[in-house]
Every structure is written in structure tokens, then in C-alpha cells.
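Listed after this line are the structures, all set down as C-alpha cells.
Just so it is clear, none of the values below were taken in a lab; they were calculated from the coordinates. The structure presented is a predicted model; accordingly, all values stated were derived computationally and were not measured.
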Structure P
Amino acid sequence: MSDGDDDQAFEQRLAAAQAAEDAKRKRVPGRSSLGATERAISLAMRLGVELVAAMVIAVVLGWGIDRLLHTTPWAMIAMVPVGMAAGLRNLLRAGGSSTR
């Protein structure tokens, strides 16, 4: 059997396929390999997570303060605008950095 010939032919085909793929994907220095659609989806997901995370953290902190001080639900209500402000600040910061 000629396993050596098959291996050599496979290696040649693999090298040719890799060279063709590299030529097709000419990388531009300083740019991401992601396409425009993928970058937009990634940014949208990040912005959504930023906003939700800030709100969840603020509400949990408010709930904890309420439990500690027995002021249910006032601290949690007061922390909602704080969480919204923090989330919007994160959105502006994250959105502004993506346009550079």
C-alpha cells in the first residue's frame, strides 16, 4: 500500500487550501477580522448586557439596603434611577469607544 503517497497528497491539498483561504482573507492591519454585521451584533449584545447588568446591580444593592435598614421598598426604588444612570453612562462609554 502507498500510505506515504496518500499522506503527501493530503499535505499538498491541505497546504493549497490554506494558501487559498489566506489569499481570500487578506487581513487589513488595524481592522478586526469580523464583518460589519458581526461587529454590529457584538456591539448590540454588549450594550444590552451593560444596561441590564447596571440595573440588576442597583436593584440588588437597594434590596440589600432595605433588608439591612428595614425600609422596604424605598431604597430599592431610590436605586432604580441610579442604576438607569449608571447603565446609560456605560452605554455612552461603550458606544463611543466603538467608533474609534
Structure Q
Amino acid sequence: MKVSTKLNASAEKTDTNLTINWAGMTPEDVQALAQQALIVKLQGQWRRDGAIPAEATVNATDHKVGSRAPKKSLEETVASLSADDRTALIARLLAMQ
């Protein structure tokens, strides 16, 4: 498989032809590796959202390769806002009446 990587945000991409040897990996090993990758992906998502949940339940099938993370409901989106951002949003919505 071809993997493109940048050394930093302003660098050009460099392609690597990567071959992964899965020999010796048990299904449990593969699941642990997938879990590790999913945790890193979720942490990045939480940082972008600006809110880190105290508890979370995640369906792995929602994060299959090639699929997009499920969209948040309006309530989840508003709940992830800071108190100040929520107050500002409510004020903007009330001004629209």
C-alpha cells in the first residue's frame, strides 16, 4: 500500500510503499492494535470538538475504514460547547426571532 506522510504541516508529502507482515498476529493482537488506533482517532476528534467526555461508548462499526464518523445530534453539538459559547448561541438564536 502507498502511504503519504508530511514531516510537518508545511512540508511536501513523501510517499512510502509499505508492506505489513501480519504473520504471528493473533485476532486479539489485531483487535488491540485497532483499539489503539481508534483511541488516537477519538482523542483527535474530541480535541477538534473542544470537549472531552467523562464517559463514552463507541461502536467500532461507525469507524470502519472508508466510513465517516456518525454526525452528532443537535443536542450533542450544543452540549459540547462551552458555557460561554452556548450562551452566545442562544443569544444569536433569540435575536433571529
Structure R
Amino acid sequence: MELEAFHGLSLNINMGGKRVGFIDAWELEEDPRRVWVEYTYVLKGLRNSGIGTRAMRMALTRWREMGYVGVSLDDIHWEATEDFWGRLGFTGEGKRKRLEL
């Protein structure tokens, strides 16, 4: 699996040369040291296979190496929110999640 930058901090998730998902992200306007993740998507047939978790771990490493200090998001688009974001180390009340890099 590889991540390919396609616009700012947004990343395509590629496997075998084909796009299987994406992470839509940008700098937070009020704190440009932080990344805002708007949406994370993996093709339906590949969900629950670990691809999303692996891709997010790779993205977090990439953003940390770029000098970002944290990641924030609202998990309104995700079905298994607590398990997915919690395993990655995100914390927060309700839908708002945050991770310090």
C-alpha cells in the first residue's frame, strides 16, 4: 500500500497501482500547525480489512515528519468511530476527536 499526495495534505490510498480510498485533509485555519481530517474513505469491499487503519497510521507519520503537531476531526462520516479512532490514539467527547503527534 502507498499514499499519494493529491491536494495539499489530502492523500490517495493506493494498492497495486489502483486507488482504493483517500484521506481528505488540510491545515486548520485557526492553528496551521494542526491537520484537519474531513473525510476518510475505503472502497466498500475492502472495509474492515485494516487498510484504513494502516493508511491513517502512515498519514499520521507523514504529517508528523512534515512538522505538524496534531490532528483533529469530526467522525460523523464513520460507522465504527470509537473502535477505529480509539485504536489510532484519538480521544475526545462526542464526535470531535483529537490526537497530538
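Tabulated results
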item: Test item: semi-axes √(5λ) of the Cα gyration tensor in Å calculated as 54, 19, 7, pick one of P, Q, R; result: P
item: Relative contact order in percent (Cα under 8 Å, 6 or more apart) - structure with the largest value, from P, Q, R; result: P
item: Of the structures P, Q, R, the one that -28500 was derived from, the read-out being helix-only ellipticity at 222 nm (-39500 (n - 2.57) for each DSSP H run of 4 or more, over all residues; to 500); result: P
